Structure 1
Amino acid sequence: MSKGVIIFAHNNRQIDYIRMSILAAKLANKNLQVPVSLVTDPSTIDWMKESNIEKTVTETFDNIIITERPDDTNNVKNYNDGKNRVHAPFTNGNRCSVWDLTPYDRTLMIDSDYLTLTDTLSNYWEVNEDLLISSKYNDIQGSERVGYLDTHISETGIEMLWATTVMFTKNETTKIFFDLVAHVKEKYKMYSDIYRFNPIIFRNDIAFSIARHIMNGYQKTDEPNLPDIFSTADKDMLVDVSKGKLKFLIAQNNSDNYVATSVSNKDVHVMNKFSIMRNYDNLMELAQ
């Protein structure tokens, strides 16, 4: 059975998802010891050529899979960088196509801002489950910053799954699941009325959660999942990377204050994309 990682990356004018995906791929390749494939679009390919990084991309990825760019022109959000904010498109509407696009029998899909700094996820390749998704979000600051809507899709809705990391075997069961995710995306407004969530931004986390809920007969089930997502918020700032340690300034709730903390020997979802790019060269050293 072939196994590998797949990353989706569609650049916008503000966020360089391709460079982040190179970093994420090199870390995954080093620590999980599997090939990594990239899903991107023609306009992002053109940007690679203009930026003279096409060779690096080709050398980094096992496969480069080119698809049409998702029509997410109305899917925009605020990207925070500490106290600064950028309003930009959030192009993430084609994750449901991963079943059709993956070249692997067993696939781990990760976000481009997910830094695989350990081999923890390697323990799940042989787990006898068709589909594994992270079911919990662990904030770097602890539970004091985790609200109800970080754990549920709405104030009256089901528990949230986190599409930051998803592992699946390519078979008929998972084909049904990803087709169902596509259906939820297509009927997102209808499902927002049923599950009572805010539909203004399409989120894979919500679509995956609903699809899993439907597949489980609209019941909550105790089933194996991937490890919890250890994450920073986008207002948090990665300020230094040295000797395998990531140092952050962590935003405090309802204030302009920050506290310093550090992370080592732990996979981490760094939601502040701008701080990844500011520390890019030092982060790349971790992948050597």
Structure 2
Amino acid sequence: MSSPDDAGVYLLRDGLAIIQTLDFITPIVDDPFTFGQIAAANSLSDVYSMGGRPITAMNIACFPKKTMDLSVLREVTLGGLDRINEAGASLIGGHTVEDPEMKYGLSVTGVIDPARLLRKQGAKPGDCLVLTKPIGTGIISTAFKRGEGAEDAMAEAIKSMVVLNAAAARLVQEIGANACTDITGFGLLGHAAEMMDLSKVGLRIEWSAVPRLPQVEAFAEAGVVTAGAGRNRGFRAHQLNTAAGIPDWAIDVLFDPQTSGGLLISLPEPRAEKLVSELRKSGISKAAIIGSVTSDAIGRISIS
């Protein structure tokens, strides 16, 4: 492929290509099994964002064996295996190195019919934008680490992060879409901007329509912002048109880095409405149409 996408794709033969990706993260929760689940779901997501089906995974782990018991690593990898099994893939090995800081993730191989490949580019004017998971995991994780009363919100964030994007990817393939990406470290606006730039279009995003995790607004308004959100905002702020009445902290939420976030999908309005309906029927209750693709103001995201 000649343009950047969420994973690499290699054509094996007519009708069959492999998707390859890897990712690993530092602990976002205290429980090692849950951390393994989240890290694995995060790693598998790039295969789903391209419409593929994961078939194999390999563990990537950095572990401080001098300061942490090996039972912790075992629980982390068991959590990862739990998500790999749910994805219908096979764990076929991996590699661990000693490191002062714990890190874990997966190298994943998936398969796809190249004719059904989903990419970041391809969004068309008139399309609607569908988001499948609520945002705010970075802000909530930061508030939780600071001891700012985010226990309930963190529980909801964990519920979201451990969910695979498998069902969403399957429904997108069934219904059809013009472009797709997953929302991770660059935040909603950062990844939306990638789709916009590659598709040579403009975007409109309705702040009130964007699904958000509980208490995100309160924490953001109180000044809980991740360093990553600041970097994301600094890189993309020149591409934003923000309507009067949108609070400044809302932009921080929209740039908040996500761990194991949802899919952002561009598709025609009738299909978008059907997709949201089917997603909600399948248990993805926060899925929503959050905006549209435009032919005016190319290269700009309007926040209303």
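Every number here is computed from the coordinates shown, using simple stated rules; none is lab data. Values in this document were obtained by computation on a predicted structure and should not be read as measured data. Cβ atoms are built from the backbone, for glycine too; each structure is taken alone.
At-a-glance table
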quantity: Read-out helix-only ellipticity at 222 nm (-39500 (n - 2.57) for each DSSP H run of 4 or more, over all residues; to 500), computed value -11500, structure in 1, 2; calculated: 2
quantity: For relative contact order in percent (Cα under 8 Å, 6 or more apart) computed as 25, the structure of 1, 2 it came from; calculated: 2
quantity: If distance in nm of label points 7 Å out along Cα→Cβ at positions 16 and 48 is computed and equals 2.5, the structure in 1, 2; calculated: 2
quantity: Origin of the value 0.55, where FRET efficiency 1/(1 + (r/R0)^6) of positions 96 and 280 (r between Cβ atoms, R0 = 41 Å, to 0.05) was derived from one of 1, 2; calculated: 2
quantity: Highest-scoring label, criterion being mean count of other Cβ atoms within 10 Å over residues 112-119, among 1, 2; calculated: 1
quantity: Which entry (1, 2) yields the derived value 29, 25, 16 for semi-axes √(5λ) of the Cα gyration tensor in Å; calculated: 2
quantity: Origin of the derived value 14.5 (mean count of other Cβ atoms within 10 Å over residues 120-127; candidates 1, 2); calculated: 1
